[in-house]
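Multiple structures are listed underneath, in structure tokens.
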Structure 1
Amino acid sequence: MQDFWFYIKLGLNHVLDINAYDHILFLTVLALPFTFKSWKKVVVLATVFTITHCASLALSAYDLVLMDSGLIEFLITITIVMTAIFNLLYVKSGAEGNNLWLHMLATAFFGLIHGFGFSNYFKMLMAEEVNTLSPLLGFALGIEISQVIIVLSVLVVSLLVSSLTKVKHPIFVALLSFLIILLTLPMLIETFPFI
């Protein structure tokens, strides 16, 4: 049980680590189009992300799929930018996060990419383990808890902004999505694999 708790904490730290803020940016931009009234949809998206994230970790841990880490780091950044662009398109169309199936499909694909980004470190940790299922489940639980914390925090901040200011939700989504794109541009340049 002590090892299981270690992997839960590892999953929590993996997402909540401010030095690895790509996860936080992705989850923030993922939750932005939604309001607090639709918190269940956002938790479903976070869960889809966790499942696919852990699926790619498992594929890597069992050496079924090997990915170039440099390319994956670049693709992680691309997922953040693409999700922010989706938000801008939703705001323009007035959909405001109503198309959950498109969000789920994109989230599942992006979860796979993000999982491969952590797979090398996870494999090093797993080198000493006889049973890889228990650590993987503990790690998944830690990821899920931290992701729910982040997406619910985004929804609370969004609710506070709309309640305390006159900023309408679509404008808030557009402004923050654009800001996240700007924050991600240096990461895109830094991780660009084709130079």
Structure 2
Amino acid sequence: MIKLSERISYIKATESPLSADVGLIFGDRSLWLYDVGNNTEVTREILSIDMPKNAVLSHFHPDHTGGLLSVGAERVYLSAYTKKYVGLGETVIGDVYVSDGVKLHIFPLPSSHSKGALGLEAEGFAFLGDGTYTEKKGGRYVYNATLLKDMITRLKSLEATTFLLSHDPRYALPREEVILNLEKIYSRRKKEEAYIDAGE
């Protein structure tokens, strides 16, 4: 477990088995998990924390959701699309605010990587999972131009100064760096093209 601040920590992603970074927010009453990973060692580490647990799932991919039933979350927040795969939880449609000694902001995140992505903002950090990543289409890594534009607008609306990106070796990146990189990609959009090649 790596500590980012007094209330914010994370458990690093693993390659084998493939398991996403798991965010931990220590509230006054509950431990809030952003994603739950897909690794029994990660699950054991989560269960070693003697607090009631709630979870926010970034999207439906198994490396982010596989440990859900094992961590014993009392409440699970997820998109309607993720719920189709997971089968339980409270559907998030718009912004959700929760106070637990720390102000939590759960929000839909337009994403090329996955339909139904959610982000979680707390204490100056924004957990974004894989939300800022591409999709693979016809053997190319691309962004849906409309979703990319909407994502940039959403990211600019956040208060967080640090963005947390799953599977990125640095994990915690300055907000300006992430937004600038996405804006550079969007600036390459050719008129009338629905997708932008991420590799140019």
Structure 3
Amino acid sequence: MKKLLLATNNKGKLREYRRLLRGIPFEIVTPLECGITTDIAETGTTFEENAMQKAMTMASLSNLLTLADDSGLEVEALGGAPGTLSHRFAGKNADDAKRNEFLLNKLKAAPDKNRNAQFRCVIAIAEPAGRVEICSGKCHGVIIDKPRGANGFGYDPIFLIPELEKTMAELTLTQKNKISHRARAAEKARALLVEW
């Protein structure tokens, strides 16, 4: 079976993608499993640029078809921030709890109290020869004042899905994988990979 390199070592993302891409005609491998320890700096200004940069670099290093994503949270009251800086918004070494606390403090200080937000995910699939395809997905919600739920990772505990009256972190993985930004982008990626 052909291999697909999933260009992340983030355990949360790996767990989600392994479920979302179950049944594709590829064996999913990680950079660590391929002996790749290179950390690719995200220097792009858009999710698309970062996803393409990671996918193309990893495809070149591994000589494998590679799937990479860039995703993050965009909050209206913060002008779309943290956006591509979602993981580093509270500083390079901040954990999820610190990132959530930092974001909530920023919202308290924001002149616009609009708490509408969206998670966005852009997936790039790259061949070593240079072909690249892009897929994207969004999930709309509202930022709440206090974290709720123990599932998920990142900003999931403060991202409320109004129609479900639950945060992303209160959903089961099965529920999350039906509505999340990553699930919506992965559904499009799955169709591409089946044709590949």
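Just so it is clear, none of the values below were taken in a lab; they were calculated from the coordinates. These numbers were taken from a predicted model, which means no experiment stands behind them. Cβ atoms are built from the backbone, for glycine too; each structure is taken alone.
With helix-only ellipticity at 222 nm (-39500 (n - 2.57) for each DSSP H run of 4 or more, over all residues; to 500) derived from the coordinates and found to be -28000, which of 1, 2, 3 does the value describe? Please list the in-between numbers first.
Details: 1: -28000; 2: -6500; 3: -10000.
Source structure: 1.
Out of 1, 2, 3, choose the structure whose coordinates give relative contact order in percent (Cα under 8 Å, 6 or more apart) equal to 14 when calculated. Label of the source structure: 2. Quick check: 2.5 is what I get for distance in nm of label points 7 Å out along Cα→Cβ at positions 142 and 182, calculated from one of 1, 2, 3. Which structure matches? The correct label is 3.
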